[in-house]
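Rule-based calculations on the coordinates, nothing more; no lab input. Since this is a predicted model, take the numbers as computed values, not measurements.
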Structure P
Amino acid sequence: MSKPSVNDPNMRWALLDVGRPTFGYDGDYVVLYQQVPLTGKKIEHYRFSVNDKWHRKTFYGETAWHDVERYILDHYHVDITA
């Protein structure tokens, strides 16, 4: 399966976690979403918003969960725990 469009009408974005800055950091509020088909099971496609604005980068594939978790921690100092 190829990476689905973020605007695919047959899918929706389900809220996974709301991240707060880790100890010692102020700032960004990160919300993580996973793309879910209207019928069927979840797929490994993630996106997130920072301070209520969509981040353009999405993460897809077998390592997507680890990639998005590391990216958010490295760039925004926020732990995602879903």
Structure Q
Amino acid sequence: MTRTADLLASAKTVHDRYSAGRMERETVREWATRLGAYPEPLGSRVMAAADWFRSNKNDDVDDLTKRQDIAVLAAIFAA
């Protein structure tokens, strides 16, 4: 698998687990903020996810924030 394919598979897995309540937000935040640089079109999506989770560090979030978390994650692997 390529590095890009690995990222897409990982993003989908993190998204699905977090959406289903099987992954803690802090784990998702750490994953997103540790992603490296990727070529476009993924690069800006990855950077947006990392920036989102860096600026929204609180673990106790409301439903709106969780929906935004999920949308940011989904944007990474969206076509």
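Here relative contact order in percent (Cα under 8 Å, 6 or more apart) is compared for structures P, Q. The highest value is that of Q.
Assuming -22500 is helix-only ellipticity at 222 nm (-39500 (n - 2.57) for each DSSP H run of 4 or more, over all residues; to 500) as calculated from a single structure, say which of P, Q it is.
Going through each structure in turn, the value belongs to Q.
Tell me which of P, Q gives 12.8, 42 when you compute Rg and Dmax of the Cα atoms in Å. The correct label is P.
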